[in-house]
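Every read-out reported here was derived from the displayed coordinates using simple, explicitly stated rules and does not represent laboratory data. Values in this document were obtained by computation on a predicted structure and should not be read as measured data. Cβ atoms are built from the backbone, for glycine too; each structure is taken alone.
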Structure I
């Protein structure tokens with residue numbers, strides 16, 4: 001294995017950490033927008049932008065994992081299939097929570113309700129990310145995967 005191949009293999013674990021960091025940051029910015037929002041059309045538009053952007057990014061990340069990354073891990077490490085199933089169940093739960101958040105944003109729900117939705121997404125998302133990192137980072141350091149990062153981890 002060449003140094004470049006080794007660098008690329010290790011990069012998958014770094015890429016996952018970076019994607020998780022960017023999603024955490026997007027959630028933080030969304031929550032700040034809600035907390036600092038003032039009544040008015042501009043604040044509402046900004047919150048819509050942040051919420052929809054965050055929801056789209058998180059959903060895209062999970063779709064990439066389900067479509068590209070997890071099948072590659074399952075093929076290389078069949079013993080991790082139960083872990084991958086659990087992570088995919090989390091993806092389904094998070095998608096449902098994101099759908100509820102999108103609906104609340106679209107109908108201009110009060111800030112308290114939006115904050116409640118964001119609390120739920122944040123709790124499940126953080127738990128999911130930590131579990132995923134504990135279970136998969138070492139595997140990703142040796143995974144041979146011929147895919148672009150946005151394809152496997154979402155367009156972040």
Structure II
């Protein structure tokens with residue numbers, strides 16, 4: 001799939017990577033608990049029938065507590081503006097500085113099927129039903145021995 005790009009082209013670090021790196025276009029200082037909208041200087045034209053998902057970089061999250069507020073960020077195929085990344089410093093004590101050119105997020109482009117929402121009176125049954133948040137538990141070993149689900 002070819003995606004036209006204006007600005008610094010997103011790059012894959014390895015041939016089989018799903019996400020292409022997005023880099024910061026300017027220096028941004030993030031005090032503990034702060035968030036900022038960081039420009040990338042990149043504009044793209046996604047093909048119709050695709051979506052771009054902006055996701056965090058695992059190394060930034062694990063080493064520095066830097067994540068994205070609205071992850072994944074959604075880029076619709078019709079959007080032509082600059083890609084910007086909403087970053088958050090989750091570290092309670094350390095300021096983090098993003099330098100221009102630093103890799104701050106990844107862009108994943110995937111196909112999406114056309115969707116039509118159809119009104120119905122009732123939904124079909126499923127094994128999960130209406131069980132919501134946390135309904136499957138959080139661990140496997142302790143809950144299995146407690147008989148919890």
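So the values come out like this:
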| quantity | calculated |
| --- | --- |
| Computed -28000 for helix-only ellipticity at 222 nm (-39500 (n - 2.57) for each DSSP H run of 4 or more, over all residues; to 500) - originating structure among I, II | I |
| Which of I, II yields 3.2 [distance in nm of label points 7 Å out along Cα→Cβ at positions 81 and 113, calculated] | II |
| Structure (I, II) behind the derived value 4.5 of distance in nm of label points 7 Å out along Cα→Cβ at positions 17 and 129 | II |
| Among I, II, structure where mean projected area of the Cα convex hull in nm² as derived comes to 9.2 | I |
| Of the structures I, II, the one that 28 was derived from, the read-out being relative contact order in percent (Cα under 8 Å, 6 or more apart) | II |
| Distance in nm of label points 7 Å out along Cα→Cβ at positions 73 and 121 derived as 2.2 - corresponding label from I, II | I |
